[in-house]
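Following this line, the structures themselves.
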Structure I
Amino acid sequence: MTKNENVFRVRFAPSPTGGLHPGNARIAVFNWLFAKHNNARYVLRIEDTDAERSTQEFEDAIISDLKWLGVNWDEGPYRQSERSKRYKDVAAELFEKGFLYKCYCTDEELKAERSMQIKAGLPPRYEGKCKGIKENRIEPYALRFDVDKFKSMKNISFHDVIKKMDISVNVDVIGDFVVMKREGTPTYNFAVVVDDIDMKITHVFRGEDHVPNTARQLMVYMALGRESGEWPVFGHLPMLLAPDKSKLSKRSGGIPIHEYKSQGFLSDAMFNHLAMLGGGSFSEMSDTASKDELVKAFDHTHTASSSCVYDIEKLRSVNSKMIHSKRPEEVLDLLSHDMNYSDDWTKYYSDQDFCKAVAVAKEGAHTLPDIIETLKVFLPHDMDENIYKKFNEDQKKVFNYVEKNFSGNDWNALKEKAANGTGISGGKLFKTLRLIFTGRESGPPMDEIMNIINKELAKKRVSAIKVILV
């Protein structure tokens, strides 16, 4: 399958040397939107040739996070570690054609060469020390790409559809690069080309940190007989920055996606936030737009080419809107699946009544734990005795009135008569009533709480406070 067959193919190719962070997750979302908008095929490829750092745990976490985001794929996951013979075969082919040569240099020799070049103010590059060696040696060797094969081109050029510009790299600044390491594993710039050719990838969307790699990869394409009309379309998305324009760090949100899930962010909110970074075709859309709406509006040519700010506060705002837009039943399901919420509320409420409590609790919530915290008002929970031990005389007077007059079913009458019965009114009265029935100084409107709360629980709280105040 090729581009001439009018079937686009994109890939997301994470390395399982760490978790799926927002930058890579954004790339995954971008490719998914492109695939859905263009009826393209989405390939998942695990680039796990770094045996020392790649782990099954990271791979499993990446796949789980993609599924949570709703980023599904059509093919894969393919794993580079399962394609080692293919890389060796292609390398042997290029070696026979004269594009590769054996490099016997040790790490110490390469480090010394690099150090001398840096001291001299030169860009570090391999000078080709082993290029002229013809005889076979018994010591281990790497295979390097002979960049001189393309010296006549002077520049390696390609068009970047995201940056909307032609990018050229002078061949003279590119040193002969390794394609197969001494231990027989491929390097990134080699394996990715072999994979993209074999998997018939038509569009490569990735982070702009890969721009320097592209010229090397294009030389490999040409060595394998692929001319410019047969290269994938390249687009490099801008880096994500912290609000202060520094590099995204753990403190500014650079954490694995599953940690956002554990913090109570909704997958839809996370997806939308990542999709809308950089504005572009989504700049006029609602933060809570559906995936179908995003797919329909998607246009990869309208993506910002400058660095994007990744703002957690903006994500919290989107999350709050998403929570607000959900039905109580949906929110309760999210609490159960994403937060393992298992409070035994069925002892005190019917499904319908507890969903009323969820409807109250979700208003103004930014994350799912905010809702869980508010729901504690409606359920048995440990009471902070110090709150009641600090009651002043007016507060004790209000409590004594409540203790004598509240039967569980007369909240409206109680709040209306309490002012006359105690001589205390306004904020002082209602703050004390809130403390008595919820143990908190703030929260949802008391009328909404008291019209839902299990009446026996409310009476038990009053009885427990009486013991504390004795």
Structure II
Amino acid sequence: MRPFLLLCALCCLTALDQTGRDQARAELRQLAAESTRLSRCFNLVHEIVGPSVVSVRTRERQVVLTWGGRAVREVDAGEGSGFVVASDAQQSWILTNAHVVLQSDGQNGFQKRRDGTWVGYDRLRIVLHDNREADAVYVGVDVQTDLALVRVPIGALPVVEWADSEQVRVGDWVLALGYPLGVGYSASAGIVSATDRSTGIYEAVGGFESFIQTDTAINPGNSGGPLVDLQGRILGVNSNIKSSTGANIGLGFAIPSAIARRVAEDLRANGTVKRGALGVRLEEIDANLARSLGLPPAQAVRVSGIDPLTAAEQAGIRTGDVVLAVGGTPVASIQQFRGRLATRRPGEEVQLTLWRDGARSQLSLRIADREEIDRALAKAAEALIAKAAPLANLGCRVLPDNQGLIIVQVEAGGLAADGGLSPGDRILAERGLGKLTTVEHAAQLAALRDGVIQVQSGRRVAWLRFRG
């Protein structure tokens, strides 16, 4: 049987006669001519964008002991990529990843000095596409988006053009340009595999994750380089990969241009990035809960709380509202919501699409400065704490409302802190006293040396025993 199968296979391979081979060759030439158009797109992307892509090399000074005493030498610390986002006659600004130019703490975060500033490197050396070199100075760093802007004293460099990453679709062709693994400038091609991806890599710094995922080859050294569409525009900043080996396996992630462009502009103008906020607290709901609310069975985001004195409160957002879209773009996770908000500046208007009481509704809000909200909350918290009733036995202060005793302050080392309670949680009841909703109830609870209290934290309710 096996010789017969092998003979059949050979017959299939040699079945074309001369005429058939000529036809196949003609068809191949036609297809090759058509595919050459795609290759030419890649050529042109390289020719247009390549001159804007740079190598970012970091160096550290080390003190060494020699026979003649102590000596200082510079050693290479690492290499990444970057690209020119602005240039005038005397100088140019280069965007790269924060993790390229800051020293890591080994836990997906960055080292800090005692004064709270980030620890960079002793020297940043930029190598241009034409092999000119210059030292760079730090302009600004935004660790929450893993982006940094540096400046070199070389002017009149070609500047990139930005694309709108909100328009990118799965399957779009993209190129990654950069300086991987010390081999020099390289270009690799692939497609967009997914959008709005979150990997958890920026959780340590409270970062924003709404990555473009690509199978384009991204390796160590590509970090900070551009992800480019077929029109030669920047779709994202290549940032990280998922791999068990540390090398590319087709799972690369880029910071979308909608975020990167805004951060680059803010860093150049101010050296920092001002964050916007609406004053809502969110929770993710699963497909089953979404279906029970009358929504399609998919993950969604629901409002779990509203900060006082914020745009969300003033606009009439309610606890329980499901956020379907921000600025017309759907959101299905908290990271997506935060990513959409990160593309906008304080003072801008944003429209939220909500699901409330079985129907869609639209609300327009002005994005507030995150620092303004924090100051307002701190001021409101001070006023609340001054009015709050002390529970010395629990180590906290509370304010009564019709649902319970709201915790407004927790003392470090107290029973409340040890039990995991935090401001915003509610004490609903005590087993012997019953429901607690008044100042008198708070005084009765404060007089107890031991008891069992019912506590609500978010949507979770539990009973806790305490002994003074």
Structure III
Amino acid sequence: MNVTRESKAAQNDILKIELTKEDYLNGFEKKLKKYSKESNIKGFRKGAAPVGMIKKMYGESILAEELNHLADQALQNFIKENNIRILGRPMLADNQEMLDIKPSEDKAYTLNFEIGYEPSYTIALDGQFSKYEIKMTKEMVEKEIEAVKKHFTKLEDSADPIAEGDTIYFNYDNGDTLKGESFCSTDELSQVGSKSLVGKSMGDKAEGLAMELFNNEKLDVKRYILHLQDSSEEIDAQIVKSLTIEITNVKKRVTPETLAPEQISQITKDESKTTMDDLKASLEADIKKQYDELGRNFLRNDVYEHALENTKMDLPVEFLKKWIASEEENKLDKEAVEKEFANIEKSIKWDLISAKFALEHTVKVEMEDIKNEYKTKYIQYFMQSGYNPPADQLDKFVEEAMRDQKSVRKTYEQLLDTKVLDGMIESIKTKVVSYTEDEFVAESKKRNEKRNANNPAHGEDGHVHDENCGHNH
């Protein structure tokens, strides 16, 4: 067996594998005997067909199987012995002719394979990067306190006239069979409905068609105002009759001027924090933490873009296009690969940079990291409804979610990206840039617009960290 290597293009070679009869004869004969023992041929007992007959009937396909096995073995050994970092997988070369297999002849066979492999390169992390920090102000904290107060807004009965934002309770009657009780907010009124009802008080009446008084685009008027589940000519005839609306109650949104100790503990998630000063300190720390993370994501993405744009890497482009189109799971033909290749190449390049940095700096993602990431997402999800799941229930949620291997793989890649970029950040030079809240919002908007303009067909880049501005409690 002989393997020779010829250069075709940058990081793209042809491996020529020559197999003589001495290389394949022993394995071929063993396979013939194996097939003979397993054969079930008419006229012979099972496993008793002569080897010569098996060779005559199936020799070509059995020899082809042995040649493929030896060629694959030779490829893997050559790649390993020469420390070749393969891209994609080896493919039959374009100049490979169909083998004329003759099991009974003393014949040598040549198979040509094309390989693409990783180039040598140095990751570019030169220059100076901006490290964004938030300029905290009292106004930011006060604005957040007002938002928190609205969290505890209640609806209370009021004798005052209806105003925007109120909830109206009323009886309705069309003088026929359509009558009942209902309610809606002023936001769910049409312009006609607002003119008819806003400013009126409990006991007042108004008249009009249901579909003209209420905004059917915001809610299903038939279902949620008139409580009609079915549709018929009779029902439709009732709906087009004028309704008399009698206001039975008005509820206004009342936001507390201050918060009770238990409300403060609920917001801070700390029973020891019960005063408004505690709340201010907690909100200030929370706001800063979220903007610090946003600034960190700005920096991560800047490092990511810089490394991609400035790391010089000569990839085997034509080989990669051919390989990607040949993989059925990609569901891309040659034309589609050509169209998408700029983004594909970017992804391949980052995967190589990321893997190289991780190897050189011992960056790892452990299974415990993945579990903790799932736990964090579930905790954040349940916190929105004020529920704190017990540890054993949380573990069950995580165990169930991690049965989805695609999801686990995606989480692994996201964590590795973050760890690699954070590792890169430790080795770069940075300068602090202090931003106001408005400047952070403007920077976030600018970055998202730039990304969408550069990559409109894909929307999101899987390697990009969230640069959306905003915070929640």
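Just so it is clear, none of the values below were taken in a lab; they were calculated from the coordinates. Bear in mind the structure is a predicted one, so any value in this text is a computation, not a measurement. Cβ atoms are built from the backbone, for glycine too; each structure is taken alone.
Points to keep in mind about this one:
- Computing distance in nm of label points 7 Å out along Cα→Cβ at positions 101 and 453 across structures I, II, III gives 8.3 for structure I.
- When distance in nm of label points 7 Å out along Cα→Cβ at positions 149 and 165 is computed for each of I, II, III, the one that comes out at 1.1 is III.
- Here the criterion is FRET efficiency 1/(1 + (r/R0)^6) of positions 253 and 389 (r between Cβ atoms, R0 = 41 Å, to 0.05), and among I, II, III the highest value is seen for III.
- For 20.4 (mean count of other Cβ atoms within 10 Å over residues 141-148, calculated) the corresponding structure among I, II, III: I
- Structures compared: I, II, III; top value of mean count of other Cβ atoms within 10 Å over residues 93-100, i.e. the largest, recorded for II.
- With distance in nm of label points 7 Å out along Cα→Cβ at positions 37 and 133 derived as 7.6, matching label from I, II, III: III
- Source structure (of I, II, III) for relative contact order in percent (Cα under 8 Å, 6 or more apart), computed value 9: II
- helix-only ellipticity at 222 nm (-39500 (n - 2.57) for each DSSP H run of 4 or more, over all residues; to 500) derived as -7500 - corresponding label from I, II, III: II
- Source structure (of I, II, III) for Rg and Dmax of the Cα atoms in Å, for residues 29-124 alone, computed value 19.9, 52: I
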